[in-house]
Structure I
């Protein structure tokens, strides 16, 4: 089988959810198929370090000016539709497709969907699959609802959500298969395009790389992971700092909030906060902390950070949206609370009751091994691709 794999970027080692999912895809596909990676701004050194047996083609990512964004605004297009469009990359994609005649074109994320017409022209007989990292229109609607007190952000999210409904629905109808990362996303996407073939492919985690370690003696710290370039993460940190951390520190003097991710350095020096910034490997930090907190009120998909914590044996306290789609049993595999007061109470419970924390850690690891081990998940996905391209 020949596969052309379009991705919005490539990182090695991967540092965020889409990059991790794409690496797992590439490793699984390359073991059984001939793969071409098409992505903007590829760093050849990172690809070499990955040792992936794939051919790669790249081009410069577009630099979108204010004028470009204004054109999109006036034309009624969602921002996402023009974010990664590059005529140079489109030409390279067409060349590979026309030369290699692949069996399947994998489009990683809705941001890369503007290349769909190129895929159809360059490889008219190939199957085309869209891997939806989120139900994007749903993400913007949740951002609108969560950010209603911020008029500028709310207006932006409202406009984008309306436009994404039309754009996303059209793309869903035009591909042969869509992967959704959670059942909630699958249902939301099916509402947009009832005739589309939309199947569930959950995010997964390398359970060897993220090996379980008993809790033992940990620092009285709870950790949040996420880049501050992402609006839901900024909202989460703002709520943690203002409403959760003070409550926890009143009950557990000396407790700290640890922030890991690009842009978190801006909070360095704030009492009760340790800002690690972006780290090459988050495992040493997580193995020192007592819990992970996932205070998500806007967004979609499922969160790799939760799977990572569960795999490592780090208990999780989260909002319902923070663990959506994972099927975790509340109070058994994670603590779940709808608001800041509940999150603070859950963190206090874990910091004070280490036996409870240890039980949740073991149950969470068991859930990951059963449902989210990346070898099992990706093997099923590649099997599905072979079935899809089988002569019709």
Structure II
């Protein structure tokens, strides 16, 4: 959406696809007027081009696919004296982001994860939340043998970028999703940091409704990716411990995982639209057990909007800590045996679906209003 000349939104993550940042971008493009800059990663079907016998266009399409990142990089490197909002800097590239900060007048960061202090983006280590690098103690990342994620940057380059952010912090304005994320950023950069909390709305949470049912196909569904920071290994251990309960993981089984002796564990690749929404509607409990200081996660919002029982970890600086206690089950311990018993009881318990859904819809409406007001008044 083209809009105000005084705001340019830059992200290497386009407003299509199933990822969380993709969905945030789609919401912004659909609802907020600005000049958006992102790489056009959409592909034209080579089969259709051949079928139409438009052979000269085959090479054009191959060349376009090869050059779209180069075109994006050239375009953003030319920006100067603009007000810029950056989304997901690690996907843009650290040197390019440094250049944007140096050449432009006012820089906003809409914070998606914890890459502002953690090279792994998800501040998770040894099965739990890690805050070792808060306040700039980045040597801990090297001592802990942390590897940059989700892109394999050289750790020295990544740390250099984090140092750069601290040096330029007076020029930066952080846009946050929730109260605990705001506190985390203040603890890292100092309480005088420029910051504003507006919330976050992934496009695919809009229009979700629940259909209350007592039918259950799976007892538990893990709503996340095959990433330990999201709780994958922990939920797998839970499933092995609770062998009498059916568990669904909505992705292909990782090659290093052997569940041949656990007939209660199912790996079935699916997206929200291709089956996951349906399975969540007919499951007992959704497990959103992130083990990092997670802000607002689309998986959590969507599961709650479907009117399901949802279990989370009560970890430091997470968004789910801000939710009402009767809205989600907050696990306080990492003890597998203890949590298996708690989840067994939770599976059998009653929740007020209407109250839960009204509460979550109210939160989303409040965030939509804050987002609208922020973009209308600050630019």
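Every number here is computed from the coordinates shown, using simple stated rules; none is lab data. All values reported here derive from a predicted model rather than from experimental measurement. Cβ atoms are built from the backbone, for glycine too; each structure is taken alone.
To test your reading of the models, identify which of I, II gives -13500 for helix-only ellipticity at 222 nm (-39500 (n - 2.57) for each DSSP H run of 4 or more, over all residues; to 500) when calculated. Working through the options, I get structure I.
I have 1.7 for distance in nm of label points 7 Å out along Cα→Cβ at positions 242 and 322, calculated from one of the structures I, II. Which structure is it? The read-out was computed on structure I.
Largest in FRET efficiency 1/(1 + (r/R0)^6) of positions 98 and 282 (r between Cβ atoms, R0 = 41 Å, to 0.05) among the labelled structures I, II is structure I. Of the structures labelled I, II, one was used to calculate mean count of other Cβ atoms within 10 Å over residues 138-145, giving 21.8. Name it. The structure behind it is I.
Comparing FRET efficiency 1/(1 + (r/R0)^6) of positions 58 and 234 (r between Cβ atoms, R0 = 35 Å, to 0.05) across structures I, II, which is largest?
I
Highest-scoring entry among I, II, by distance in nm of label points 7 Å out along Cα→Cβ at positions 82 and 338, is II.
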